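Read-outs throughout are calculated quantities, based only on the coordinates presented, and are distinct from any laboratory measurement. Keep in mind it's a predicted model, so treat the numbers as computed, not measured. Cβ atoms are built from the backbone, for glycine too; each structure is taken alone.
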Structure I
Amino acid sequence: MGEDLERLKQHLPLLDYLRQLNWSGRPAGQGPELVGLCPLHSETRPSFYVNTCKNLFYCHGCGQGGDLIRFIELSQHLSFRQSIAYLEQQKTSATEPSLMEQAAAFYQRQLQHCPEALCYLEQRGVRDPVLIEELRTGYAPGGNLRRHLTDQGYSLESLQRAGLINLQGCDALYRRVVFPCRLDTQVVNLYGRSIGAAFPHRFLPGPKGGLFAWETVRHFSTLILVEGPLDLAVLWQVGFRNTTCAFGTHLTPFQFHQLSEKPERLVFIVFDQDENQAGQRTAHHLAHRLAGARVPARVVRLPAGHDPNSYFVGGATPADFADCLEEAYPR
């Protein structure tokens, strides 16, 4: 029993499970420990420590500690045996990331056979085929994802559980340009941008992952943060390769941790210049939070009614955008 339990815990490390809950921590000294806010009780000062080598946690605020099973007991209010059953269920669903990978790859292959999707990208100013492939851009034409994935051995129930297929058996991202959302190197979700009359933005159930293309941009000392992948695509296309996006204006705790992990980093926040100023208010709030984490941030103002994508589609040049960055004011 002891060996089986240990294998079960090693299959899903404590830190990986916490990241699924969008927990983020910073290094606590030079050792293998991370510290962050406790997910078991409300607090404003981080006191929750995770030892990544020992797979253990301890909170100096509420006094709780233990391994993954103990954390599940406390967070899910389950008994020991119920927690083991819960972990077994997590182990069974561990194929979901590979399922998301398969779906992302399938959608990527579909894009080149769908003129309406390529036309949409052209209209949005995304024209470089090498860039489109690099960002793993795909398209969901509908009608064939279910057959493809079931042929790969996935059950209909697993497709529905992942949110790829709705209860009627139809493609949930039908007629949407698709971008993969990653946590580290693993695809954990898909973002779909409608090319028709449907609501523009859609995620599948589950966490939306980290900042987009993070492994490519994380080493830059200056970052540009935009709202969506189409904003990112036009900026990469004209040379601003230090751009990332959070799939919206509200960062998850993990995304904020990524952005603030280097205090010396300068962050330009380029959110939509919408009529109600919601994007700008959110940008200022984020800049204030970053300043609290000792990360300098500047809020960039685009012409009224524009986001980075529409700004370039409307005829702006890289020099115009560089001027906007130069004129950005610090928080």
Structure II
Amino acid sequence: METVLFLAPVGPDGDLGRSALEGLSAAKALAQGLGGAALAVGLWGDDPKAAADRIAGCAAARFLAVKGPQFAESRYGTDALAAEALCRASQATLVVAGATSRTSRILAGVAHRMGGRIDSHLTGVSIEGGKISVTRWYYRQRMEAVLTRTQRPWVMLVDQGCSPAWTGPAGSAVVETVAAEAGAALLRTKVSGLRTAASGEQTIRPDAALLLVAGAGWTKKQADGAIHPKEAQDAILGFLRLTQASLGGSKSVVDISGAGQAVLPFMTHMNQIGQTGATPRHPKGLATCCHGEEPHVVGWRFINERRAVNLDPGCGWSRGKADVVYVADAFQVMAKVNALLAEKKAV
């Protein structure tokens, strides 16, 4: 009989983030699909009780926790120690976690310590005829693979945006404390602070409903023979402020900024999608001044509705890679859109 363990670190605010709740949803669905396999929850942090109460309605058979101030900070040694202790205490055969920086960093090592196997960047977990299979993409999201394993424990890291975030009633969970002794050797790494991207204002919003992608066309000479970096900045940032959208950039426009050409100074490599950049999963996407070739399209394959603005009617977007293509000047289009949004907001 399989035992499914949902693993997650507790955040600094004492709660679980969206990625963790998506991992819980995948773990719960897996347990139910196996005919009611036992579901356990494993949390670690300074004091995971509040987080356990937050998800008490998930119908887990056990809530396990490794707690203490030494487990609050993100470091490999203590995170791996806590996750291993939770896996052993639960005797889990299947371990599911949402992919975050902390879980992605440690769970391969934890799987090795347990004599198990791990699959990361999963986009789905399914059961057919009692057989578990997972899906993931290879070769820069061009090929989809379906994998099964007989090795146990089997650790599964589910990418963000691939499962619905768990929602349910809070309650009072009965939490079992799992002992884990963090020696001095594991506490050598210290977190001295947090530093955000130096872009001046927030442009990356993973949970936004809309992704705006800016291409290198914003930095080129326009119809009057001049470049207009100030107008480009006002149009793009104005749209982000009015819609609370997230900002993505093609490799070409990101490289231009990185080369010291301050045409789009707010664009960093953190914004890059496609061509080894991020693979976003926003519900909708709008590409502006983008060439639309395959490497870029791959970067937002999982976006449900894709639209583009480009002056070139022969652009790659026009060859079936976008749902709607507006053959128009992006400067003029975005100026009009921003004006309409501002007018609507003022009402």
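I, II: which one has relative contact order in percent (Cα under 8 Å, 6 or more apart), as calculated, at 14? Answer by label: II.
When distance in nm of label points 7 Å out along Cα→Cβ at positions 52 and 308 is calculated for each of structures I, II, structure II gives the greatest result.
Tell me which of I, II gives 1.9 when you compute distance in nm of label points 7 Å out along Cα→Cβ at positions 36 and 132. Working through the options, I get structure II. When distance in nm of label points 7 Å out along Cα→Cβ at positions 28 and 252 is calculated for each of structures I, II, structure II comes out greatest.
Comparing FRET efficiency 1/(1 + (r/R0)^6) of positions 44 and 148 (r between Cβ atoms, R0 = 35 Å, to 0.05) across structures I, II, the highest value is found for II. I, II: which one has Rg/Rh (Cα atoms, Kirkwood Rh), as calculated, at 1.03? Going through each structure in turn, the value belongs to II. Between structures I, II, the calculation of mean count of other Cβ atoms within 10 Å over residues 20-27 yields its largest number for II. Computing helix-only ellipticity at 222 nm (-39500 (n - 2.57) for each DSSP H run of 4 or more, over all residues; to 500) gives -8500 for which of I, II? It was calculated from structure II. Sorting I, II by mean count of other Cβ atoms within 10 Å over residues 204-211 from high to low puts I first, with the largest value. Taking FRET efficiency 1/(1 + (r/R0)^6) of positions 76 and 212 (r between Cβ atoms, R0 = 35 Å, to 0.05) from the coordinates of each of I, II, which one would give 0.50? Source structure for this number: II.
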